[in-house]
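Quick note: the coordinates plus some simple rules give every number you see, no bench work behind them. Note that this is a predicted model, so its numbers are computed, not measured. Cβ atoms are built from the backbone, for glycine too; each structure is taken alone.
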Structure P
Amino acid sequence: MVLVGCGSVAMERSSLEVSIAFGLIVASVIVVIGRWSGAHINPAVSIAFWYRGNLSGKDAVAHVVGQMVGALCAGFLLNGAGPTVRNTSWLNLIGIEIFITFLLMASILWIIRKTDQWIPIGIVVGATVAILAFLFGQYTGASMNPARTFGPNLISGDAVLIPVYFVCTVIGALLAVVVERFIPSTSE
């Protein structure tokens, strides 16, 4: 995801094209490998699924480590291109990243309540990523994913933002799980 999405930034594509690239690669990963791995490419999502009770602590740690290493490799290959940037106040950045990660995780929880088929899951989650990236990318880079920020920002020398994006995205994903607990499933 980092290689394709940030690669589109390195190619100096428009914000619409970058947003579509991120959305398409997320959808593709979900459809192609979801049935085997759960398509965990986002540490905030993996942590939220652990909190929800869908991942063991050991599996959550393995997912997060793998995601961060993958993002770091992509960051190296792209020479740090496409780091997330702050083009707004710190308060706005924090609020936006919590909000959009909440929406991303809410879309995941909503679609997995409706179906276990990977194609519709990929379409919904990929479209959510693309739309949120397009709407909010100009302000915060629309990370929604600590790994997406970690690799490019560490390699580009802009590591000071990494903890902020990690904490905000995890908070947003966890909030979605908390809200979901108040919404009865159709089987209840």
Structure Q
Amino acid sequence: MEQRTPTRPEEIERLDVAVYAAIARTPTPSLDAGMARLSAAADYSRLSIGTATVMALAGGERGRRAAVSGLVSVAVTSAVVNLGLKRVWRRPRPDRVAHEVPELRHVPMPSTRSFPSGHSAAAFAFAGGAGKEMTAASLPLHALATVVAYSRVHSGVHYPLDALVGAVLGSVVSQVSSHELDRIRNGRGGTRRR
């Protein structure tokens, strides 16, 4: 019997599942509860909305621009991911029980499809949009987005590739939406301040 050589997508899938399984079986009791709380706090972009509120209230005109830019990026990214891509790829969620993800890490398993991660996409979209307007906030916002993306894998609701593609997608969409927002702002006679 001839052995079939796997295709590249099958190899990537195997690697993705293997990394997920390695994370699941690695004991991290000091991280587990915190990662679960962070993952849950990012539901419905609450972290981004809270950060945008602080930026708008404390950051003056630049903070308000950053808040608007970040939230517009989140809205556009969420629409692309949830209304488009998840319906196209239809990847099932990981099986936390089969991979023995510790219960302390668990957050509610979303009913939507797994690919790409909406939480990762939204977190990176906010970081990109807001960070473009407030460059001093860009690094901390991207660091937070990275931890949010990882928390989705740590809590067992996404494979690593879901989070990675979500992060890239959110970054790209934020650049496009920020550019369009700039065009709209500048089209009304406003000048862009740096």
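Looking at structures P, Q, which one was mean count of other Cβ atoms within 10 Å over residues 113-120 calculated from, given that it came out as 12.6?
Values: P: 12.6; Q: 25.6.
Here the read-out was taken from P.
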For -22500 (helix-only ellipticity at 222 nm (-39500 (n - 2.57) for each DSSP H run of 4 or more, over all residues; to 500), calculated) the corresponding structure among P, Q: Q
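Please state which of the structures P, Q yields 19.9 when mean count of other Cβ atoms within 10 Å over residues 105-112 is computed from it.
Attributed to the structure labelled P.
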If distance in nm of label points 7 Å out along Cα→Cβ at positions 33 and 169 is computed and equals 1.5, the structure in P, Q: P
Test item: distance in nm of label points 7 Å out along Cα→Cβ at positions 57 and 81 calculated as 2.6, pick one of P, Q: Q
Ranking P, Q by mean count of other Cβ atoms within 10 Å over residues 137-144, the structure that comes out highest: P
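Assign the value 27, calculated as relative contact order in percent (Cα under 8 Å, 6 or more apart), to the correct structure from P, Q.
Q
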For log10 I(q)/I(0) by the Debye sum over Cα atoms at q = 0.08, 0.14 Å⁻¹ computed as -0.22, -0.70, the structure of P, Q it came from: P
